[in-house]
1. With mean projected area of the Cα convex hull in nm² computed per structure, which member of 1, 2, 3 shows the largest figure?
2. helix-only ellipticity at 222 nm (-39500 (n - 2.57) for each DSSP H run of 4 or more, over all residues; to 500) computed as -26000: which structure among 1, 2, 3?
3. Computing relative contact order in percent (Cα under 8 Å, 6 or more apart) gives 20 for which of 1, 2, 3?
4. Using the calculated result 4.3 for distance in nm of label points 7 Å out along Cα→Cβ at positions 73 and 137, pick out the matching structure from 1, 2, 3.
5. Between structures 1, 2, 3, where is distance in nm of label points 7 Å out along Cα→Cβ at positions 105 and 217 highest?
Structure 1
Amino acid sequence: MFNIFSPSKIFSITSRATKYVFAIFILIISVGLIEALFLSPKDYIQSDSVRIMYVHVPAAWISLGIFSLIALLSISILIFKNKTFSLIAKSLAPSGFIFSIIALVTGSIWGKPTWGTWWAWDARITSMLILGLFYLMYIVAWRVISPNNANKVTSIIAIIGVVNIPVIKFSVDWWSTLHQPSSINILSKSTIHHSMLVPLIIMTAAFALFSLLIFLMKYNTELIKIKNKGLDRL
């Protein structure tokens, strides 16, 4: 059933997909930036500093989503012993790590005018930092551990790290924190106005495309390495 995941079949798709994803990304990010920087209103308290939200929030969402996907793939790796899933997870990690750094940096920039400090050991901020460290451990493990053991070790790191995801999500509900509660809720009414929600959704789509672009470039590189070694299956 996993024949459809063979490197040769996937490479025939991903090698052509990069340029199309890039073109769509440029289009979406252009619209998103115009909406976020010029068309969306100022916040009545935070003024123009609220525009950092259009980078900070999508980056955090993408980072959480990618790590959750890596953890899901890691569980499949341990169950099915399919090394192609390892290659997919390995290729997803760099973009997730980049977005976790973006979320932390933009959160710090946003925190200075909002809270009066660049950093606070807030529950949400600290748990997000821990996520970044798990990303770093995952990536480093692939580099320093032998290929025979890297699949298992990185999978364990991801499965342990995913426990932190609900902590990040619900930290503002479980503890008294500086970080504001979520303005967007799936199961209840959202408190964000549509004039801010629309650019936020567009920027999230743009960031998702950018993460896909990074994944495709990394994945294609890994597949070329496999091809150069004369392997068609992992």
Structure 2
Amino acid sequence: MGKASILVVEDDADIQQLVSYNLIKSGFNVTCADSGEEALQLLEQEQVDLIILDLMLPGKDGMEVCRVIREKPESAQPPIIMLTAKSEEDDIVSGLACGADDYVTKPFSPRILIARVQALLRREHDKILEEQRSDEETISIHSIVIHRGRHEVLVEGQQVHLTATEFTILEQLAARPGWVYTRQQIIDRIRGYDYLITPRAVDVQIFGLRKKLGEIGNCIETVRGIGYRLKEKGW
């Protein structure tokens, strides 16, 4: 993972220099803006991983800049740390309510600010990893979406309630569309959910699964003398 890019939005030159120096010293790439308008222009031109945003700015203040950023698509919404001289509870609540992820009040310790930056970046990184894992846990084919982690099946956006055995059969078929599974392979996969499963019982489960899936259930094909498969395409 490369260096994180931080945008510092601060009109006080001394504070801007102090923050930038400590961020660079800690291994971050830093871009600075003296006003809210300049910050929004920079965000249109380059991608940043986190914003340190002063509350009191000329022109658009920090609250307004924060609201504008939070109206953008989620992919263009980096974490925001509000930097403010105002430590009153109402100001802190207002800053968080308009979309800031954290706040640091002036005067501040550079070490604490860096620690807050690192914590937010870790949280954002963990969130991305979790989303990637979630994508891997999801199978989408035809108009069926199977979420393994939630044990949930959607057909054209509508939830379909399956038994544990039906879910396991559908997951097995959907994981390798076009691949033919014998009844014995299906039994081996679902053993533990229902130890009484027999080849004939698999046929009954498939029948019930097709019925619950509705019209899309026709994509589960019977391969005579072998078993079942989910159509790879053509639905």
Structure 3
Amino acid sequence: MNQKPFIALDFPTWEETSYFLGLFHESLNVKVGMELYLQNGPIIIEKLLSKDHRIFLDLKLHDIPNTVYGAMKGLAQYDLELLNVHAAGGTAMMEKALEGLEAGSSSGRSRTKLIAVTQLTSTSEMQMREEQLIPRSIDDSVLHYASLAKQSGLHGVVCSPHEAALIREHCGEDFLRVTPGIRLSQDEKGDQHRVTTPEKAKELGSSVIVVGRSITKAVDPRQAYEQVVKEWGAIE
């Protein structure tokens, strides 16, 4: 799976989002996270779909299985590319999430791919050990969560590019490795720890990349986007 990068629309308002999207003249792959979605509601999804943008709705659902089932059933009404949950919610929750997604689809089978967050790219191994009390390497933790997601029937995971090859080896080429934490080489890492460039992410085995500040905070966002696309080697 080699496609255009998803741009993280980390804006608080539709006005800022609309201004940013107006810098482009084509439909885009975009990621809508909690900041934009929770401050504006589902109307954001409707507006983006009306402009033919393809959406990764990044809400990272993590709750009891029945609650996640209901949330997914409601979200299934939208024609989304990707939706996600936290793998830490467990197999029962992930299975119910997938069940809800199918139940809410008008055809009974959703085209939306459901993926699970493993470890956030802002999480360091020291933090994982000291705060989550996981006495293993971060690779072990990410691979374990990826294995649970596959066992639950999900289509892939969110991970850092540094774990992508390991997941591909154990879960197969068709199991998506969606990787945020992508930066152009001249950009600062910010609050991310496990980051890399688009070109390196491709080499490491990412199947989908998500890029935020390297594009949205650039002096020329369109030029930055084109540089990311070129380095990633995306095709239609």
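FYI, it's all coordinate maths here, none of it is from the lab. Here the structure is a predicted model, which is why all the values come from computation and not from measurement. Cβ atoms are built from the backbone, for glycine too; each structure is taken alone.
1. Numbers: 1: 14.1; 2: 17.6; 3: 12.2.
Once mean projected area of the Cα convex hull in nm² is worked out for each structure, 2 has the highest.
2. Going through each structure in turn, the value belongs to 1.
3. Numbers: 1: 36; 2: 12; 3: 20.
Structure 3 accounts for this read-out.
4. 3
5. 2
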